[in-house]
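Heads up, there are several structures right after this.
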Structure 1
Amino acid sequence: MKNYQFFCDFDGTITKEDTLNKFLCLYADKKWLDIEDDWIKGKIGSKECIEKQMQLFDNVDENSLNEFIDSIEIDETFSDFLNYLKSQEIDFYIVSDGFDYFIERILKKYNIVGVKIFSNKLEIKNGKFKTSFPNYNKSCTPGSGVCKCNVIKSNRIVTKRVLYAGDGLSDFCAAKNADFLFAKGKLLQYGKSTPIDNLIEFKSFKEITEYIKML
């Protein structure tokens with residue numbers, strides 16, 4: 001047994017692409033780009049950004065939404081990675097600033113069950129998206145829907161070391177709370193510029209598995 005906990009981003013980390021961004025690109029009013037630009041420039045937090053973007057949809061077709069979600073692919077080595085963590089009794093948590101509706105359906109497609117998920121909530125009511133943010137923290141500096149730092153701190157077991165994997169802006173704060181950081185994309189650039197100790201670049205979960213075996 002290895003004495004670790006593993007917290008992991010979802011979109012662009014477990015999935016091969018950012019699910020929500022792709023969905024917005026394909027189906028949302030182009031106003032979503034202006035809202036996204038405000039977020040990138042720091043004018044609004046990610047919670048406000050997501051709330052505004054999800055209001056741009058009218059008459060949501062649940063079947064079309066599900067067909068889109070079912071087209072999303074994950075890292076082919078992720079299931080084996082989860083099996084390895086289970087064999088080592090390493091607790092695993094998904095910490096995402098995306099939506100449970102997307103995450104749960106994608107995992108179900110790959111027969112992945114029993115994973116603890118911290119994310120924003122999404123429902124479809126009367127042809128519109130209804131969002132809620134049970135993991136929001138008013139003190140969260142970037143204004144994220146899910147305060148990843150708070151999730152880690154609230155679930156951290158003091159006798160265990162924290163492993164974290166991510167790829168984007170929403171992972172910056174969480175990265176500072178990890179003993180080992182597996183990073184790609186913007187998170188990797190951030191980790192190199194900060195700099196962050198125990199920064200490990202990865203492309204697949206197979207690489208992460210091999211690294212953990214050496215710890």
Structure 2
Amino acid sequence: MANATLYDASGKSKGNCDLPAEIFAQEINGHLLYEAVKNYLANQRSGNAHTKDRSEITGSTAKLYRQKGTGRARAGSAKSPTRYGGGTAFGPKTRDHSYKMPKKARRRALLSALSDRASEGNILVVEDLSMDEPKTQAFVGLLKEMGLTKDKVLLVMDNYDINVSKSARNVRDLDFIVGRELNAYQVLWADKIVMTSSALEQVKEVFGS
């Protein structure tokens with residue numbers, strides 16, 4: 001069974017805690033991880049690149065000069081892609097790059113990512129965090145106490161606590177997410193996954209068998 005180091009709210013180690021095997025001890029499927037990352041990045045694309053083709057260029061439609069007798073190559077529209085100021089041939093158009101990945105495949109990819117991090121001892125559990133007011137310095141002190149100042153950290157909580165979120169949002173190489181919204185890409189992005197105890201329970205409930 002996989003296990004994680006348990007910390008109190010001040011960052012002091014309190015031993016280990018068990019992680020459910022159905023989530024953190026699954027076979028790692030490299031191809032599904034690749035598909036999940038590709039799907040996540042495709043869904044983030046804005047797809048707003050757009051070039052004008054010859055039909056969208058403003059200009060005269062008159063023939064530039066007569067067909068024969070000039071000694072020059074025949075020419076029609078000034079909006080031709082071969083002319084300066086003309087339209088672009090085969091340029092990018094506004095489009096939606098997103099696509100759906102099967103729910104079961106996304107879930108298996110997430111479990112593969114979590115199992116990979118757990119197998120390397122990179123899942124940490126901390127007792128529920130709470131702050132009376134936003135204070136980045138106090139949050140950085142917690143990370144230092146846990147020895148996470150040089151790692152990319154994903155903080156997983158059971159809900160968006162406004163004070164904790166504001167304290168963490170200016171910390172470099174740190175992201176935070178709600179447990180039920182976990183995805184393979186963000187798990188793989190992070191060197192260390194820090195889960196609150198309540199977030200771990202939420203992950204068990206949402207992604208457990």
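We did not get these values from a lab; they are worked out from the coordinates using the rules stated. Given the structure is predicted, the values throughout are model-derived calculations rather than measurements. Cβ atoms are built from the backbone, for glycine too; each structure is taken alone.
Before moving on, here are some points about what is shown:
- Origin of the value 16.0, where mean count of other Cβ atoms within 10 Å over residues 52-59 was derived from one of 1, 2: 1
- Origin of the value -0.88, -0.90, where log10 I(q)/I(0) by the Debye sum over Cα atoms at q = 0.25, 0.26 Å⁻¹, for residues 20-59 alone was derived from one of 1, 2: 2
- Structure from which 4.6 was derived, distance in nm of label points 7 Å out along Cα→Cβ at positions 68 and 92, options 1, 2: 2
- Computed 20.7 for Kirkwood radius over Cα pairs in Å - originating structure among 1, 2: 2
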